[in-house]
1. Output the label of whichever structure in I, II has the greatest value of relative contact order in percent (Cα under 8 Å, 6 or more apart).
2. Here distance in nm of label points 7 Å out along Cα→Cβ at positions 89 and 105 has been calculated and equals 1.2, so which of I, II was it run on?
3. Check the numbers for distance in nm of label points 7 Å out along Cα→Cβ at positions 73 and 137 across I, II and tell me which is largest.
4. Can you say which of I, II returns -25000 when helix-only ellipticity at 222 nm (-39500 (n - 2.57) for each DSSP H run of 4 or more, over all residues; to 500) is computed?
5. By the measure distance in nm of label points 7 Å out along Cα→Cβ at positions 41 and 129, tell me the structure among I, II with the highest figure.
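A short reminder: the numbers here are calculations on the coordinates, not readings from a lab. Keep in mind the model is a prediction, meaning the values are calculated, not measured. Cβ atoms are built from the backbone, for glycine too; each structure is taken alone.
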Structure I
Amino acid sequence: MGSFLAAFRFLTNIPVPWLKEDWQGEKSHLDFARSLGFYPLVGLIIGLILAVLGWVFSLFLPDVLTAALLTVSLVVITGGLHLDGLTDTFDGIAAGHKSFERAQEVMHLPGVGAIGVLAAICLLLLKFAAIVSLPSGSFITGLILFPVISRWAMVYAVVCYPYVRSQGLGKELKGGSAKASLWLATIFCLAVCVILGGWAGLLAMFGSWLLIMYLASFFRRRLGGLNGDTYGSINEFTEVAALIFIVALSWYFS
């Protein structure tokens, strides 16, 4: 239970009053290290919240405004955690032509550069467009599935690719039975995709997996490896990709 709550607290901006605020204790660090396997479950909770909000908004508002509110709602629910990683990643890429060390240094600066802001704007526009393009028959399913797939994507990236730094978020997560966490996350994500989305859900997960492999390879070439910021970027890109796959497959199979 502690590992799930640690994942929920880390991935969302929703307060958990009974979870200790102090992460310095041995048990808290252990729970965080073992939380990786619960990321898709947290994604399912986020998706269910979005589905309920989407249903309510759609009763009173036009599709475009509903999609805009859902895009903003997701940022509020997550506290912009992964968008922050996206902006840092692209600022690092912009500076990475000089050296990997310079790229990592820029990524850890407190401010946000122009390239990072542009990347966030473009991605949010794509996410909004994908949500507004969801067919009515796949609207609720799509809203539930894409956060599950994107949180699984982070688990895959953490476990399957080396962490660029000697210490940090990825190292801590890799130390918590990482392979078992990947199996748990993958089985859960597969089950949700098949049960809710059928072939479309399964193909959306497969397409997202191909994107993960490309992004991980790209980040290793441009930044020297993966870190917490690139995990956030992978989540953001996979959210958009999963939505686009669901839209495309829904239109194709309709």
Structure II
Amino acid sequence: QDPGFIDHVVNKKANIIRVYLPPDANCLLSVMDHCLRSRHYVNVVIAGKHKAPQWLSMDEAVIHCQEGIGIWQWASNDQNQEPDLVMACCGDVPTMETLAAVSIMREELPDLKIRVVNAVDLMKLQSSDKHPHGLTDKAFDQMFTKDKPIIFAFHSYPGLIHKLTYNRNNHSNLHVHGYKEEGTVTTPFDMTVLNELDRFHLIMNAIDRLGPIVGEKGIYLKQKLQDKLIEHRQYIDVEGQDMPEIREWVWSRSS
């Protein structure tokens, strides 16, 4: 219940602590299999208790968890070229909101080259000379680019991601959305909205960072999303649940 617990663990010795945030059930199974076989480590696994989408097959999940972090080619459209934008995520709800944001952008801004990066092993973000699981600077640059905007959706406090990546080449272009101590008894999606971790806020931030790359289309889409947030607020005030397009959203492989 306390997102700050992750911050507390990360402050411990790097050769002891491991922090995993599996994006779906298959990844959770793979991570737990690994953790239960490990010895002499403090393994922290963050998993939700609610029904959630399944993104990867079991075989895909095993490979993804072994790598700890990776580009999801099936959700990206940069076709192994330099992207215009990196959409990164760590955690189950942040992953869903990121993919929902990407699906909207791919429909509304089809010329925009987007790369989706998912992190299971949080410590991959830290430099390899700081943590044994950390990516080298070269590997980090290849994944996140040296100069493109990164919109990072995170399960916990945004400051932790900045702390782990402060010495990376592209840190100045890293924009993190995470828990901001907002929200009480409300709908699941509204919790993300209150903390600006929802798909609409992610897209609006991306549009701000992309500027002339998205041009008039971006300005129009941002206004459309602001209207959608108003519609969301009005709907939950009356119905007490999230809008059908939120509750029933699924990723289309043809996105």
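1. If we compare relative contact order in percent (Cα under 8 Å, 6 or more apart) over I, II, the biggest value is for I.
2. Details: I: 2.3; II: 1.2.
Attributed to the structure labelled II.
3. Largest calculated value belongs to II.
4. Of the structures listed, the value fits I.
5. Comparing I, II by distance in nm of label points 7 Å out along Cα→Cβ at positions 41 and 129, the maximum is at I.
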